[in-house]
Structure I
Amino acid sequence: MFDIQRGYLAAARSRGFRIPAGYDDLLPPFTAAQKALAVRATATVPCHNDLLAANFIDDGDRIWLIDYELSGNNDPCFELGNIAAESQLSGDALAALVTAYYGRPRRSMIARARLLGLVGMYGWTLWGAIQNGASPIEYDFWSWAMERFEGAAAGFTATDFPALLEEIQHDD
């Protein structure tokens, strides 16, 4: 998401698309997140990378995943954190999701997923801004972008953000 965010930001700026006021103010915590995540980098695994609720289809017998346009290898905690952020899961629900994935509670991985959920919201903000400026689809992409931006801003400015950066750097 760090590379994607830079590409989206360059695209939005070069085309003069509207970017949320205060977006650049969050670049320092976004960069701090990247540095903290690099301390204990994890192996990548195949990921969907866009598991918002609309990409889960329940036919009554099974759950189908659709829209693999952004799929590729990634940190598994990005996938878990993105699911939680996009579905607005509680902290307890995120912990249960991460615990199910790893087979046991892992505080550092729960923190990693939470942080990567924030990183995703920050990057997806720009996807929405680009769609708002370029898409012919009649949809309120600006509101969609602002929902992600407000979520990222709340997380990046939360009083526990420094502790979150610290927590992901330790193994448990």
Structure II
Amino acid sequence: MNGNWASLYMKKLGATTTLASIALTIFWGTVTAGRIFFAAIEKWFPERRTCEVLPFVVAGAFLAISLLPTGKPYLGILAFGLAGLGCSALLPLTVSFAGEELTTIAASVAGGLIAFYQIGYGIAAFGVGPLQSWARLELNTIYGGTAIFALVMSALSFVLVRPAAAAPCSQN
């Protein structure tokens, strides 16, 4: 959603082209910085916990984006920054967890996950336009609705991200 629609949404909220571009840049910058940050704190904040928390951050960011007032572009920049942080480590962690679980087909699983990611990106890129024109939905409504998908991801993360297998107990 953010990679394609952040600038247009910011423009609809009254941001200049420069501020709309900054919002998109901040989104992608926090995606990158977040990946580095979560890798650096992995000892203190386990990867599995990161994978459980970040979908809630994404949902909160989408809700914040959907409620942005017109004429307050700096709030939009902050909201898109939060969205970038929320999205940051999800894809790399998903690829890593899938590789750990399915070691015999790890390369195929990684490729499949990237393919599905690209399909999702394409749906977001090309699906929002028809929602706007045919269903007459505004971008703020679409962003708010997208928060539902992030909440579903949140629930799934608690089911799919299992703790590492405990070491077997020795029998003395």
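None of the figures in this text is laboratory data; all of them are computed from the coordinates on show. Nothing here was measured: the structure is a model prediction, and the numbers come from that model. Cβ atoms are built from the backbone, for glycine too; each structure is taken alone.
Thinking only about mean projected area of the Cα convex hull in nm², which of I, II has the largest value?
Ranking I, II on mean projected area of the Cα convex hull in nm², first place is II.
Looking at mean count of other Cβ atoms within 10 Å over residues 58-65, point out which structure of I, II has the largest value.
The maximum falls on structure II.
As an exercise: distance in nm of label points 7 Å out along Cα→Cβ at positions 90 and 114, calculated from one structure in I, II, equals 1.4. Which structure is it?
Only structure I yields this read-out.
Given a value of 1.00 for FRET efficiency 1/(1 + (r/R0)^6) of positions 66 and 146 (r between Cβ atoms, R0 = 30 Å, to 0.05), calculated from one of I, II, which structure does it belong to?
Structure of origin is II.
If you rank structures I, II by Kirkwood radius over Cα pairs in Å, for residues 18-73 alone, which sits at the top with the largest value?
The structure with the largest value is I.
Could you tell me which structure in I, II was used to calculate helix-only ellipticity at 222 nm (-39500 (n - 2.57) for each DSSP H run of 4 or more, over all residues; to 500) as -19000?
Going label by label, the one that fits is I.
Here mean count of other Cβ atoms within 10 Å over residues 10-17 has been calculated and equals 12.9, so which of I, II was it run on?
Structure I accounts for this read-out.
For which of I, II does distance in nm of label points 7 Å out along Cα→Cβ at positions 26 and 138, calculated from the coordinates, equal 3.0?
So the calculation was done on I.
If mean count of other Cβ atoms within 10 Å over residues 106-113 computes to 22.4, which of I, II did it come from?
Label of the originating structure: I.
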